[in-house]
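Scrolling down, you'll hit the structures one after another.
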Structure P
Amino acid sequence: MPPLVKYLCGFILGWLIYMGAMMTTVYDGMLSLLFQPFMAALASGVFVAIALLFGLPLRTPKISKIWHGAGWRVLFITTAAIGIMIFHARLGLQTEWMNPQTGEKIKTMTPLAGLAYYLLAIFPIVNFPGKKPPKPPRAPPSLSF
């Protein structure tokens, strides 16, 4: 898969996760619908860049061999991260916040867990293992008389 496609897929996934979380927790009417897509794009772009930065060690030969050998199985990390974000309340990763203006209580995922699982959802997509690097050709055996 070309790198640009991987980055775009990670960006779109991050945007969708952000917008889904926004609609279920901090939706505040029409103004939210106007500005939150831009904030989702900003957050998604930043997290794609962080995933690329954290993915640099995957380019070292030993780690690269393991990562490339995993193939499509790395998508289980994305699936697990999204599942944890959906079922966070049942897993004890929920906290309660109060809106100081309205006094309304909002139950949401703990911030550190939310950021960590957001990154874990995007990371395997952005750093998806490509084709294994080709092995250098072996020299033919020399025939000496």
Structure Q
Amino acid sequence: MTKAICIRYILVFIATLAIIGIISFILQSYFQIDIGSGGTIVSIIIPALDAGTAYYNKTGEAPSTKVRWAFARYFTVIQFIFAAVFLAIAWNFIPELSALTSSVGLTVLLVFSAFYLILILLTSRYFFGTGIKSAEKVANRMTKR
């Protein structure tokens, strides 16, 4: 069950990144609008909401707080792996990025990474629970009909 939810999370995350990339490209190219960091937070929210909904739809019950935190940790690790791979690739192809990170220093980079991971953990936990509650409400409405 955990594996299926995590695989679904990865697929929805990749799809969300692709859609955000397309929307960002269109907005930037045609309207000179930059979506900024909003795209990053959306790529954390959407997969967590979907995973919560999928969890409830598969099990028919809301998980305990302990299970919710466990899924939030899984999602954080997934996000961290994707970010690390992306940064490793970008570091090799964008010279400005490697110059920026070397001028900022390791301490600042580690503090930023820790903040980023905490943000992902808390956001994933909240929206995983929100997805569960939403699916539960829909299921309750359907049974009342």
Structure R
Amino acid sequence: MRDGLPFDVLLDMAERERDACARVASDMDVGLRRAQDRMRLLESHFAACSSARPKDAAAHDGAKIRNDRAFLARLEMALRRQADDVRGSQARLDQARDAMREAEKRLRAFGQLKTRALRAAAAVEAKRDQQMNDEFAARRVRAAL
């Protein structure tokens, strides 16, 4: 509920920041899942290619063996790069989640400040009402005497 207090502007800004951080975290999560999917694909391809190597090296000529080894070396390099990408994606997701938690924390803090301000204003209003009632009662007593 917006009451026109200065805290409303802060609350709106904090909500927008939290929502933006949530969108970024969501995008980072999607990116991490894609990187993990690529990693699994590369791992399965590497496993299939390494297990498909002939047990009898004499069955293939030297060029074929060299090509197979070079291909597996490139696959290993791709696996290492993809593992780095997965770690980087995870780190970016962790940072985005931390930023979202901080934004949520600020939003709660501004909400608490607004609640305190409203309670303080209500207490002042109640005190003013009580003073007015006391003054009115005192006047009635004086008028009755």
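Every number in this text was worked out from the coordinates using simple rules, so none of it is lab data. Because the structure is predicted, anything quoted here is derived from the model rather than measured. Cβ atoms are built from the backbone, for glycine too; each structure is taken alone.
Below are the figures for this structure:
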read-out	value
Source structure (of P, Q, R) for relative contact order in percent (Cα under 8 Å, 6 or more apart), computed value 38	Q
Distance in nm of label points 7 Å out along Cα→Cβ at positions 69 and 101 from the coordinates reads 4.9; which among P, Q, R	R
For mean projected area of the Cα convex hull in nm² computed as 12.7, the structure of P, Q, R it came from	R
Which of P, Q, R leads on distance in nm of label points 7 Å out along Cα→Cβ at positions 93 and 109, largest value	R
